[in-house]
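Please treat every number below as a calculation from the coordinates, not as lab data. Small disclaimer: the values here were computed from a predicted structure and weren't measured.
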Structure P
Amino acid sequence: MSTEKNIRPTRVEMELLEALWSLGQASIRELQESLPPSRQLEYTTIQTVVYRLEQKGAVERVRKIGNAHIFRPLVNRKSVAAVLIDDFLKAFGGEPEPFVAHLVESGKISLKELKALEKIAKEKGLK
């Protein structure tokens, strides 16, 4: 999987990428069946979104079984997250402190997770 593509998926594209990352590879029907009942999308909607992801270089067709094309992701979760997070931070002047402060204040990050981040920072030589 590539880590060099600057893919900026929409919310629906991200949902389907998440499904592909979990499944490894899948047909349109398998993607449809993997979505939670609260988020069921029409077959043709999923097909359109997957074809859009293919045009963006985020997925590729790996084979055909009968009439069904099988797709696999060409990007990984970490590279997509990096692009989206960088874009998000740029929208707020590039400062991560308000973002991290919100995570702490809202309880969306635990002390254990903060300590893990501190360890990563130390490994990177940050002070």
Structure Q
Amino acid sequence: MKFTDTYKFLSNFYNSPISYQKEVYPTAEHLYQALKTKNKVLRKQIRLSQTPGKAKRMGQRVHLREDWEKIKNKIMYMVVLSKFLQNHTLEKALLRTGETILIEDNYWHDNYWGNCLCPKCKQIKGENQLGKILMKVRKTIK
């Protein structure tokens, strides 16, 4: 499923402010990208990015913290859990998905967090890490 229309709220780009260490991030994407670096100035710049897309592009250019590959899934879990625990409307919407298998179908070649359906990638089974984290969060909240 694409995280659009009815399921748009599942996207990390969805407008859902998250409070983290006394700062408010406009979306889960802003927070996730900011946590890629330990540089407080860069974190602030990412937090203040006008759009989640801009935050993502900034996060792709930062010097990654040395432990990033080991902790990125744990960080994503914490970000997604915070998103839903801090917004009860979204929390209820996530619970309404029941036992639906959540797969972030996309066309931007992301086979780690989701499953790309473009002609180039359609033969590759995506890892769907974001979908797995969303289902884990749903189970935790339940």
Structure R
Amino acid sequence: MSHFTTVQTKIKDLVCLKRTLGELGIECTESTEEQRATVKGYQGQTTDAVMSIHISKSYDVGVKVDEDGHVQFVADWWGVETTRGWTEEEFLQKITQKYSYNKVVEEVQKRGFTVEEEETDEDETIHIKVSSWQ
């Protein structure tokens, strides 16, 4: 019986996701042409993915991509919570908030704007002030 559960996201940019993981201090392994990344779960169960996010020594979160190009996270969420202390919701919140921030900053810079100020509220809402020379 598999303990892996898949969660759909709106994430599409794997390069930005990898950068986000690095900024959060989370290591990952990407698949190569020769070998798919292996995701570890309960009692040594594994599944393949395009990327394996190393949450703890015993458990990983896998990254799969659906037919629309959206990232799906697959994991034994019980194992992630008991070894890392993050629930599925906490993991998703941490990753999607940092990913969204990185995508906004990337897009702002592509359009010629400069990030002037950043502020994070107590509820972890991020406010970004940008400017542009016209």
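Looking at volume of the Cα convex hull per residue in Å³ over structures P, Q, R, structure P comes out largest. Each of P, Q, R could give helix-only ellipticity at 222 nm (-39500 (n - 2.57) for each DSSP H run of 4 or more, over all residues; to 500), but the derived value -17500 comes from P.
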